Structure P
Amino acid sequence: MAKSDKKDAKNQEPEGRLVADNRKARFNYEILDTLECGIQLQGSEVKSLRNGKLSLEESYARVKDGEVWLMGADIAEYPQATLWNHLPKRPRKLLMKREQIRKFADKAHEKGLTLVPLKVYFTPRGVAKVLLGLCKGKKLHDKRESLKKAESRRDIARAMRRG
């Protein structure tokens, strides 16, 4: 196998296994920027994530004392952990570089934007990652407009299939 073939094979690795996707966030917010960051978890939380037991519906990120925390994410308890189980809705620290925290959090604070987790997934190496979005809330008329656009795209796709 030539050197360039190895490089091509490495670039075609799968992104990883998706645990949860926050689809409501894409409807309720306009996503301006995204950032991938790590998450600090306990052992029982990792096991529960591997089983897909995560809800991101009411979750958001907050900056406290120069650190970013994931609040409101519900990771269900792992039944086999018994005594050493975790609290389902505890705050979890997001792992980011100081420069990223400063840049991302300052934007959110200055412009009144919200930090919302969009996806949680495992990389091919088995590391849990969070895709954090810098979001601006949509008004009711914006939501209606996005629904109309999606419906028109579906209609066009149907017409194309019919011939």
Structure Q
Amino acid sequence: MEASATPRVFLVVVDETPEHHVAVHYAARRAAHTGGRIALLHVIEPVDLQHWAAIEELTRRERREAAEQLMQRLCDEIMPIAGATPIVYIREGRRRDELLALINEEPSISILVLGAGTGPEGPGPLVTYLAGKPAGRMRIPITIVPGGLTLDQIEALS
């Protein structure tokens, strides 16, 4: 079988949850072991401050700046593991809508890696949503990584 010239791109959704770190590390190790790349998506969800346009704009800029700083820290942390600088996407909108749009727009993305929450509320809204009806319509596979894995366990699995 002939190997593809295009490396696999492992897309990870970056958010405020602890399990996203597990997903990022898993994807980085998989990318390194398979000659692939890692892509990071952070979605800035809208804040409803319509009556206060100036405050809404300031809040939007602050959230964008915080997202850029978060992504830079993650890139610095992950680059030595993945072997390449991650591809970074920062979008504004509803997380699941922006995720699905990005997957449809970027043919290079080949695997979605999500971390599952370990709390009593379940695996998380994105995992729950994507494991439902949209799963059958996805053009790429979804890897769900248990959020409670240690770095040693991730290394052993990837």
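When mean projected area of the Cα convex hull in nm², for residues 37-92 alone is calculated for each of structures P, Q, structure P comes out greatest.
Taking Kirkwood radius over Cα pairs in Å as the criterion, the highest value among P, Q goes to P.
Structures P, Q were shown, and helix-only ellipticity at 222 nm (-39500 (n - 2.57) for each DSSP H run of 4 or more, over all residues; to 500) at -14500 was computed from Q.
FYI, it's all coordinate maths here, none of it is from the lab. The model shown is predicted, which means the values in this text are computed figures rather than measured ones.
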